[in-house]
Structure 1
């Protein structure tokens, strides 16, 4: 198996997008999958490397990315050494990052013998699910899209009332990362950027307009993104499959760090269902 990690792609927003590639080097044109992490996520979280290997074993060209402003760096892609970048992240930057990765894939001569550019699937986990759905509606190179525990609405996740006003007045709000003990900033530009692009960032509209197959996978015990959000996504377009996993949580039983050599059962279930969807 060919594994190439921490490849740096020049992005539109002055910070690189880091990617990992997992594939069998056999000169066979493979379905391409690009995996997008969620909020406070990164490409090396939990069992994502094992996920990538499982796709590659099934002769799928698997790429996972660190969004340019997720808070990681080239030298330290895990965790959040660049909190200033994290604070300046927004949905538009992440959408642009996906385009940058897709353009790089299509223009990289070294991998053209290994990829089928007519078969590109996006997978997004959590917030990344919403981002992937919007991009799948925008970029016609994408042929399938998959939401893992994905959100159905960005706007409802912003604060309102006095909390919003305090954020506006201070210019920054902080959220504690329990695992790393960091106070992670969100500059108010995150909200203003959303409001300026609200129509584009309306997930319901993007899903209603999708004309490609998409798969929704969600757990009944998701404590972060409720199952109702998957049901929302399912109701907005008939060209989809909804797969509900009983008792599965938001990470499908994966966690950081993941020290086992095999996938947790729920996540393995997610992966196998997704592989079937992609190759069908």
Structure 2
């Protein structure tokens, strides 16, 4: 390589490293063992989401695919508090806690719309209510992220973040610059439908961090990437332990209570990383 080009490449790499936060290694901090031990399609296979309720100090974890699949309620240490009789009541994809109405809410698959759970005095869901009916998401398996500050629900779809208001209407679409910090600008291959098969295709998580609120799971590189919601550039890389491949190309990924959750379909366990 020509010396000038070598210097230029090295300079760009140096600037990139110094203007983008250094990769951080995640470690496993806890597990949520889902109800029903056997791997059975009647018991659910794909993990939909994990939600933390700060009012009840409990985690809520659920499968996708049927309103009859199990829903588990766990204490703050990950101990299962409910038995196998508790069902999802909805064909769940995403779950979130809304501090304004103090409810656990979610989005269902396909035409299921958005819903909320009614909890008993022990913080256990006893019924659900459809709040907005119909297709309020880009795809039948889209898993919602919720920004409590703006009361916005958003999704990852074909290389974009798609934002919805609380009435279920699309308000904005933002192109994602996969793996690109702002200092490098958009990649040469980007286009209007900037799909990327290296990532989990259904799920974006909301971290609550103002600078890097949106998290995507890079399955190929076994890492979580955090992006801003103003221009869609990479802000932070979080490395998963490399002793096994945790990533899934659909569902099985969540964020709750400052912990990133990945579901293992073989052990029926949500693994929490921080």
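Can you tell which of 1, 2 yields 19, 16, 10 when semi-axes √(5λ) of the Cα gyration tensor in Å, for residues 187-250 alone is derived from it? Checking each candidate, the match is 2.
When helix-only ellipticity at 222 nm (-39500 (n - 2.57) for each DSSP H run of 4 or more, over all residues; to 500) is computed for each of 1, 2, which one produces -2000? This value belongs to structure 2. Structures 1, 2 were compared on distance in nm of label points 7 Å out along Cα→Cβ at positions 51 and 179, and the highest value belongs to 2. Structures 1, 2 were compared on Kirkwood radius over Cα pairs in Å, for residues 163-210 alone, and the highest value belongs to 2.
Calculated for structures 1, 2, distance in nm of label points 7 Å out along Cα→Cβ at positions 27 and 75 is largest in 1. FRET efficiency 1/(1 + (r/R0)^6) of positions 43 and 139 (r between Cβ atoms, R0 = 25 Å, to 0.05) was computed and gave 0.55; which structure, 1, 2, did it come from? Here the read-out was taken from 2.
We did not get these values from a lab; they are worked out from the coordinates using the rules stated. Values in this document were obtained by computation on a predicted structure and should not be read as measured data. Cβ atoms are built from the backbone, for glycine too; each structure is taken alone.
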